[in-house]
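Please go over the structures that come below.
Computed from the coordinates by the stated procedures, all read-outs in this text should not be read as laboratory data. What you are looking at is a predicted structure, and each value in this text was computed from that prediction instead of being measured. Cβ atoms are built from the backbone, for glycine too; each structure is taken alone.
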Structure P
């Protein structure tokens, strides 16, 4: 997973990283992996995309 995290900049300590997924489980696993790689400041959005996407006022951006 390290190459993927490097590719998207998730290992850059200068960036704030918030993990999310549809329900929260995969985001938690990803945050754990980042912690194992030294990023112990990663947040997990509890409501995940299920909650976030219900409000049209919230920003939404898709990153490849």
Structure Q
């Protein structure tokens, strides 16, 4: 998701409440690191190794 898309979804009320904070933090991290950042759930911890090995999970935030 690009910054422009995130802004659009926030304005439309699709991204709300605590997700706004998470998305904005991920955008800041992606800009700072100069690479995409993934927002993933911790609920299925067994899936995290796949994320660490490059498999897309959750939402990928682009700088």
Structure R
């Protein structure tokens, strides 16, 4: 995947979707959901992307 390619991260708590780039994901350790203010762990999402790059939405779980 290209570093500027956008992926969709979905909050596991409320279902809100966030569009982020791969480059952002590589540099971030967490994401705060805009809707429910839950701090989401994005560290393991890179592993999910490498395992299944064809998936369009990746779930982000609370820390």
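Numbers at a glance
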quantity: Structure from which -9500 was derived, helix-only ellipticity at 222 nm (-39500 (n - 2.57) for each DSSP H run of 4 or more, over all residues; to 500), options P, Q, R; calculated: P
quantity: Origin of the derived value 2.9 (distance in nm of label points 7 Å out along Cα→Cβ at positions 16 and 48; candidates P, Q, R); calculated: Q
quantity: With relative contact order in percent (Cα under 8 Å, 6 or more apart) derived as 36, matching label from P, Q, R; calculated: R
